[in-house]
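J.: The data blocks that follow each hold one structure.
Coordinate-derived values only; no laboratory data. Predicted, not measured: the structure shown is a model, and the values here were computed from it. Cβ atoms are built from the backbone, for glycine too; each structure is taken alone.
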Structure P
């Protein structure tokens, strides 16, 4: 028994079944990510001065990943167009390029960006102790310039054992450049290019620290939102790569030989999903990396 309208269009909608299905699915996805982005915006608007991190993500890497996803959107369209022109070999290469772009995106996210967050720490200084660390916070100048105060000192924790050893009374932090030279006007705004932690080690007394956390989801509402949204987005990228991989394997040629339009329709539907995934990242990139 053959299911109707898998290739031909329905007389009532002018669309075939899978295309109707993918648009309904994408409508639910819009509500899902729309809710998450709205929550992020309200959390940011409600944050107290100095509580919302800025400039902690690697903008060049994020820019590269954005370019990779945009390129993959182009190659999946070229793959679909190649099928329409009955050029299966060209389709095979374009689909391979799309798959590789998705894998590179995930590799950069999972093996480069995310692991760095768990090796970077922020020590939140108690309000009554911030004057003591003024040489590293530079809040006097921040106040004069009308800028948000700095309430944490960030960098690489040199003595990780201090987190669990009650006998160690201070944290040694190889600080980020902004805390090595807090009154430098160049540090008033986040840097576009990534600047690694300095060799300057600042010793912070444990008694002066409210809490110290790595840049995981537990650090702040910012990183909780970051990991939730980018993690969900990454799961969508992985799902798209797996679908494309199935359509790239030799089994796809059997479908093509039986009916080229059937494979073209499948690629078109999965391509619509992929475009939506790329569109979500277009919102993620400026919200988290640039603003």
Structure Q
């Protein structure tokens, strides 16, 4: 099982100056430490400032050479599919095909209310958007005959991972129609993960990536609200080792760890547990 990383800048806990330089430095450290990937999340209406994930990954692409660059997960119903396909293609090209695109329907009503989007019909919108984006990346006609010119080397788009927590339909879709399944390590229980993995493997899925697993091995005050999450690694090292082993035994191919204090040492220690 691989250990990857997630970056989640928090303006409430970090200095506001030199944001670009600090993010670039952290990305370089992650690559130099030998981690396979750097991932980001997607949220915009939840009461705190956030950064656009594709812009974040463009920064990472500019300062790294080898690591995979991923989003877990991009909420498709909140964007126009052709415009989004173009932006995704841009990051795919700029990163030399290192992009791994996790997609999902979205699960937080506040994000939809901010944009005036239809929360109740988000699953259908996600499927239609993904179909449109895939046609665009193949150079096929969309929207009354128009086509998106495909950047050389980006034909077909990046590998797609489906974000799903409990839905058998979408976990099966991840196995049959995508290049991976990426549930949430913050909002899923152990039972959810075990049940989902069974569905995914029985459907033929081969790439299970557990995203957004918080880690804090030192009990910092800023992580206190995450200590109650049963699948987090916000706990003493021995317990973190046990939980990480359980994730491996469940069959995950990769776990994406996020330190909300940007403490890479914690993530490196967790990698050593395996």
Structure R
């Protein structure tokens, strides 16, 4: 099974490493992730100056607390983009915000769980800023969490390659992004007013959540697809506990809560509402 020349990578190595990732994150890596594990972790071996995967396994055993984080960072997928699955943000703007306005409810708590490099929480902030005429009246907080400490640094900085925003409406670009110049040419930076709405924090969804407030909305998109059925069911149940009554859960386009829980009602297009208790 080992066609690679630089480092020997056995099935036993793969099983050892993916078991650590599953134990740490709940993410289950099927057999077809063998090549991906090799290619991403080979870079880690070069960085550490290790001769082979046997040495890396030993390094993991002696540096478990720090290196398991690097292992997870290396093999977790962080595919994201601004306004991905745009119907979710349209629902936020056209349904949730008007309903809160009718109730004179100007408090909003949103959690982007698995925020990756930050495009999702910034899109949430942009959608809110565009839909709410007087943001100063509102008490808005967006919590953005991810297990990967490296992607959180990108999100927290709010700086992206200009190519990440080429598909955005020109009006949005003018209002919410600043083009870099000089050494920052080819980069864009999000408006500081958006950044102030977001709190980026590292969090493992399988561990304790140090979150005091109930959430109005949780975005957890294209995350639970990597978990086994039991882990997914347990996580969704915890999301239900973390939401206010009638709160909204947005899932990824290929995800479903069918036969997972009875606590949510499907509103359509992977939008779920917490049922009354």
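J.: Where does the value 0.80 come from, among P, Q, R, when FRET efficiency 1/(1 + (r/R0)^6) of positions 96 and 184 (r between Cβ atoms, R0 = 35 Å, to 0.05) is the thing being computed?
T.: Working: P: 0.15; Q: 0.80; R: 0.50.
Structure of origin is Q.
J.: Can you say which of P, Q, R returns 1.60 when Cα Rg over 2.2 N^0.38 Å, for residues 32-167 alone is computed? Don't skip to the end; give the middle numbers.
T.: Details: P: 1.60; Q: 1.05; R: 1.40.
Answer for the origin of the read-out: P.
J.: Given that mean projected area of the Cα convex hull in nm², derived from a single structure, equals 16.8, which label among P, Q, R identifies that structure?
T.: On the way: P: 19.4; Q: 14.1; R: 16.8.
It traces back to R.
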